[in-house]
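Presented below are the structures under discussion, each in the form of structure tokens.
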Structure I
Amino acid sequence: MIEVGQSIPSVTIKQATPEGPADVNPAELFAGKNVVMFSLPGAFTPTCSQKHLPGYIKELPQLKAKGVDMVVCLSVNDAWVMKAWAEQHAALGKIVMLADGNGDFSKALGIDADLSKAQMGLRCRRGLVHVHNGVVKSIEMEAPGKFEVSSAEACMLKLGA
């Protein structure tokens, strides 16, 4: 797993935008910015839809006030699913939705998870990564089935709210 002090890996994935999928390299996207990235197993899944994404939408103004330039949601879904999910939650254009369809970015970060036993295939672990100018400042990954260290509230505490 990526560690504090390491640079975000350079890979090409998709970003869900109002116009549709766009190629993006997170290493380039995060350069020169203070970024909070929360990762989750899947769009439209219960905890992700009821708590994770809504929490970050709610806390977005406070996160921005704390100097966060960009709040990013990472999931192993395709960009069309991420766009539909963001639209459903009024997050499109507010939260940067990264669609890691093949899991390339999740694997490069070392936060991928094999959920084949649950018929979910390769996914991303639920967690929180704080990145400043492309370098990891902190990383917190949830224990399986937990939602404690990666919530928007936990992020605010970590940032000194």
Structure II
Amino acid sequence: MPEPIEIVSYDPRWKVRFAELEVQLRGELGSLATGVEHVGSTAVPGLCAKPIVDIDVVVGPDSDFAAVTEVLARLGYEHKGDLGVEGREFFQLTTAATGERDHHLYVCREDAKELQRHIEFRDRLRAESVLAADYGKLKQALASRFRNDREAYTVAKTEFIEGALRG
């Protein structure tokens, strides 16, 4: 059974954890990655979130994906596929002894629509405190309503996100 959805108050350690992972990923991937982005709610100061840092490793459209996968495998990440999202590949850290994970890692082509959406939504939330507060309230209500149904929780946020992206 999946873990219940938990939304917690903003934690400044999320920014620190991202910075640690960014240094490691940039160091190991070198020129294979064109960027490393902190996305999702943990990337927005003051916003409540599930306590999992979302990271998008950005690669060029002609990058050597096999080489990226090999480097990430050496770091303990297992490639889990695109999970139905074109241009974004999920990697799960397999070395966590407790089974708990503090971050999600995605590899995205720099021309991927989903990468652009992640960055645009993050930047809107960072720039617009009222929008961020409204999103936080929605997430808390949905986490309570769909506590044990991650898919329903995610789907229920879609209308808000789409509206924010339309501006």
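A value of 15.3 was computed for Kirkwood radius over Cα pairs in Å; which of I, II is the source structure?
Comparing all candidates, it corresponds to I.
To test your reading of the models, identify which of I, II gives 23 for relative contact order in percent (Cα under 8 Å, 6 or more apart) when calculated.
Of the options listed, only II reproduces it.
Kindly point out which one of I, II the value 11.5 was derived from, the read-out being mean count of other Cβ atoms within 10 Å over residues 113-120. Don't skip to the end; give the middle numbers.
Numbers: I: 11.5; II: 16.8.
Computing mean count of other Cβ atoms within 10 Å over residues 113-120 on every structure in I, II gives 11.5 only for I.
Which structure, out of I, II, was helix-only ellipticity at 222 nm (-39500 (n - 2.57) for each DSSP H run of 4 or more, over all residues; to 500) calculated from, if the result is -15000?
Computing helix-only ellipticity at 222 nm (-39500 (n - 2.57) for each DSSP H run of 4 or more, over all residues; to 500) on every structure in I, II gives -15000 only for II.
Given a value of 2.9 for distance in nm of label points 7 Å out along Cα→Cβ at positions 65 and 153, calculated from one of I, II, which structure does it belong to? Don't skip to the end; give the middle numbers.
Values: I: 1.8; II: 2.9.
The read-out comes from structure II.
Bear in mind that the values in this text are calculations on the coordinates, not laboratory data. Model, not experiment: these values are computed from the prediction. Cβ atoms are built from the backbone, for glycine too; each structure is taken alone.
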